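There are structures below to look over.
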Structure 1
């Protein structure tokens, strides 16, 4: 099985949990301006270093001319902007990235360029292979450097970078391709004109972590279990028209207004909301009546209150509530009574089985006592969302 870098590294953040390698080959129905910006900046930096390989040092004016020409040529109606800015704002941002980078690294002779936009394909073990693209590989005094350009407006902490499996995969790729162990990983955060370098004696521990992620992908594929999960990255995703969270919205947008008003899901949600509002109002009214009934029973010292064809049986219980659960547990443990009152948390056991945090042999023993049930809930929320 072959996996892309993005398929593996996006496990925690991607709304669809795992993007398998073949997903990366599906042409997205639209592209975000952030993706478009990243592509144009990467193209410009690739040209900068490729021309340098042929002995030509691009001037800053030539570099920007190339960038702007590619921007104009590739811009289309399929590019969308999620925020309140327009495409021109992003073009200017990308131009600033290139100006800052050019002025910082000119004349671009920091080592020997080994490869540009290098497509790599390498094994993690006998079963799993990974594919991806490395922006630039450079050799400096016998040390191989992997350079990766980032155009996002987020500057991660060093800890986040050290824990990112993408960098480790780059190192494993270079070891496979060139047989080199002395590798330095360099991230260029162009929006901040900063670079962060990382060098470790070994990246082999990351190999096992990546294999575990892939095994989770395999299990998800067998169960066809890819639940969508909304995040702050959703507005910038090119696959929203295919995602279960958003594709109905895009289906409505493609309809004429009159047709959309009578679309099945649209009318059902409106009816569900209308009934939910009425139920909420009735629940509120019922609670007021309940309190008055209790007050009436107390005042008149009665338990049964009679209506026309129903009798309200008003029972008042006095239960004990503990203020501090930890203290209670501590006292019971000391007195040897804890096991008498302890109760197994089957919900936690079920979650640990789903997350595979229980040992595999324990899960196997529990399987014959397990059954899978659907638990369906419907939540309503306002159409207004924070951007």
Structure 2
């Protein structure tokens, strides 16, 4: 068995890229021969550094394949040649619409060699370009041997689009145990009475994350908690096209003094300063930031979007009802009032927030380990290859 991974070189390390890195690293450690093929678009500056390519090179051989425009026949031929050289024991595993389309064309709809794709999610925006990308991706996915989904949300979505259950394999991302901090380190912030109570958002500063709802909720919280027992702040970590807009919006809402736009942060540094993670996305799959928050014993305030409800066990609406298994609060997408109420509840009762975070950590530690995710992929690949 030889596994070749194909994805676009985004020159960034977001959720999909990090999840693929963990899978490649696990396969390499298990002795499976892996190789990474990165599509390098001509429109991007090829001289710019690529943290993604560097991260892959640390664990596996990497080949960069130039792509001029949205589709490259030369890239298709190169991918086909590489996979046929390893046939018949080679699998091509692609991620992202551009990689999926090139993979399907190179394999002639999975007839020359098997193609597996992992769906890390779409934005579902009404923008015509986004709709064309989604249509192209669905066209390619229908021609893959198998499609891996991370959440029930996307499994159900693809089944509604006519995908056979046999073509889909749900393999959730697993959190590495070595990334779980010691209990004392996770609890240190809760034991610091002088630290401001901090609500944090971690991730790309882009439209689908809906930072505006977070800021509107915080503005409402400022009115609800005019006489709060302790100071509170907002920490926004990450980078992206909306950074300036978020800064202006915070200023207009009177939150400039409370808000820190920290740029890209190491997750450990972020959670050492953050009491509660807010994930108010319009659409999500299985965000790593939620699992990171759970590892750090932080409650999660999330929207009922995508795969978020599969991880966040909400408190009941009635605060008098005990909820020992709750890991956070769920609110409707875009509902700043409901989000502010949940933020207020945490601020007024930090002991409840802490207990909820401890419950979240326990749930993460009880989830299937990375070894289970790795074996599920190896089993999937083996089922698509001819007997040795």
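Quick notes
- Largest in distance in nm of label points 7 Å out along Cα→Cβ at positions 107 and 227 among the labelled structures 1, 2 is structure 2.
- Parent structure of the calculated result 2.1, given that distance in nm of label points 7 Å out along Cα→Cβ at positions 67 and 187 is the read-out and 1, 2 the choices: 1
- Taking Rg/Rh (Cα atoms, Kirkwood Rh) as the measure, the highest value among 1, 2 is held by 1.
- Source structure (of 1, 2) for helix-only ellipticity at 222 nm (-39500 (n - 2.57) for each DSSP H run of 4 or more, over all residues; to 500), computed value -12500: 2
Here, each number is a calculation from the coordinates, and none is a lab measurement. None of these values were measured; they are calculated from a predicted model. Cβ atoms are built from the backbone, for glycine too; each structure is taken alone.
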